[in-house]
1. Here semi-axes √(5λ) of the Cα gyration tensor in Å was calculated and came to 48, 28, 12; which of the structures 1, 2 was it taken from?
2. Taking 13.1 as the value of mean projected area of the Cα convex hull in nm², for residues 53-164 alone derived from one of the structures shown (1, 2), identify that structure.
3. Figure out for me which of the structures 1, 2 the number 16 belongs to, where relative contact order in percent (Cα under 8 Å, 6 or more apart) was derived from the coordinates.
Structure 1
Amino acid sequence: MALRRFTSLLITFAFLVMSITGIVLFVAPKGRIANWTYWELFGLSKEEYGALHVTFMVLFIVGIGVHFWLNWKPFVSYLKNAQRNITLFSKETLAALAVTLVFIGGTLWGIPPFSTFLSFEESLKLSWENETSEPPYGHAELSSLATLAKRTGIPLKEGLHALQAKGFSAAQEESIIGDLARQYRTSPLALYRVMQAATPPLASAQASGGGEGGGFGKLSLAQASVQEGFDLQKVLAFLSSKQINATPQSTLRELSKSLGTTPTELVETLKREGNL
């Protein structure tokens, strides 16, 4: 077997897989949405695309190392000037270094078109989000059914009965909703909706109002400060320190998206910061 040919083909295939998985991860929803809705593309989850991207990155790096070893002399020749002396200051080397530094600086300092491209990525990820796809709280998919029911105001007994009646016979109080969803090839969101549907109207209203189950997104900052009892001016100062241009009329949904969190998690943060 020709080692040079094998290595070249290997890094080519690794690069293709890295490119495809990188594009998928670029357009995929944020983790909290992907995990809660069990987002998939071509039968693979975001977590699986991430795992493929990492393992093929390692394969690519190893392949590039072998490629350099096999082609060390040609590579060194790229660093030589017209007098055949090795120099790091050839036009080609300086140009390649300059382009690299421009990409690093432009990305880290948020200079267009790099910032524009990254904003486009953010808009793609946010396009997957809506009120129904948001988890009731952060990492809800890692909660047991008992914890989920407690934090969302859903009667546990009725919720479990509803799940079992729908064919999810393995549902138990200690079942992790994410694991249960994978077991039945569905999403935590779908299981949560089944449990919600079994909730009596009064409990449902309580859960969607002031509890963990949601309802915060539509509140303005001023309304939330009254309802949850935190100092509005302290919270505005805190948000300003985070480079968030907030007003008393800003909704919690808008602010939570700017901070990359959920309305429920934001309320907990504001209660903590607003009562210091």
Structure 2
Amino acid sequence: MAEHQHSSLPYAHQRTHIERDRPVSLTSPLSWKFSSARGLPVAVALALVFAAMRAAGTLAPAHWRWLLPLGFVCMAASPWLLLSRPGRQQIGLVRPIRLAWFAPSLALGALAALACFALGAIAFGSGEDNWFVSVARNYRDTIPHQGFSTLQLFVVATVPALLFSPIGEEIFFRGLLQRALEERFSLRASTCIEALLFGLVHLCHHGLLATAAGIRLLPLSAALWVGLMFCTALLFASLRHRSGSLFPAMAAHASFNLAMNACIFAALWPPH
């Protein structure tokens, strides 16, 4: 009995506030459209597929870059393909307990990006080991920038960054994958696993470099970047669990990307 009470604690406030509008148990087994026994293997397999799509979309030749946004779209669509309506509610596709969660979520996301920018600038200046320099170079290589002002390029780069990854990654990592992991592991272990996977897939954006000689690793800065993304994922997961909804986590993620791009185009553009 004590173990059952402990496992339901993170969702206690959520049940209290939204149970009347959404009569679904948030601590019962996740409601899949197929046998729940296959839920976790399917979620893990999808994580590997999405990681491969991201790697191809960022590290492979330019004609594979469409796989990156497609991966985000598939992440966002996965609950509608795999979960019943109660299952989608269970992963957090519900309104937050209080709308007041959005303000701190936006602030925390921006602060996390500013912290990443400061650490990268202090440790590596504007060299290739700076993670935001890697992101800036990716923008330079993928966005036609001749004849455009810095402000126009900022808008072109930022609008997709406010939509694709905040929606897709939060629905998949903090939603479907997190909840599928909780079918087998504790809340803490599940959160750490999904946060680590989130950090590792971001090696595609910094840490792994595609060169003429092949893929090159930046060992020190790659490890630091994965650690920063791990901590950022823990922040997003905390917002999801405390608010009872994925939407504040999406807001924090979008705010992170907005602040990141503001730092890039204000201080690191054009990248060398």
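Laboratory data are not the source of any read-out in this text; all were calculated from the coordinates shown. Everything quoted here is computed from the prediction, not taken from an experiment.
1. Matching structure: 1.
2. Details: 1: 13.1; 2: 9.7.
The read-out comes from structure 1.
3. Derived from 1, not from the others.
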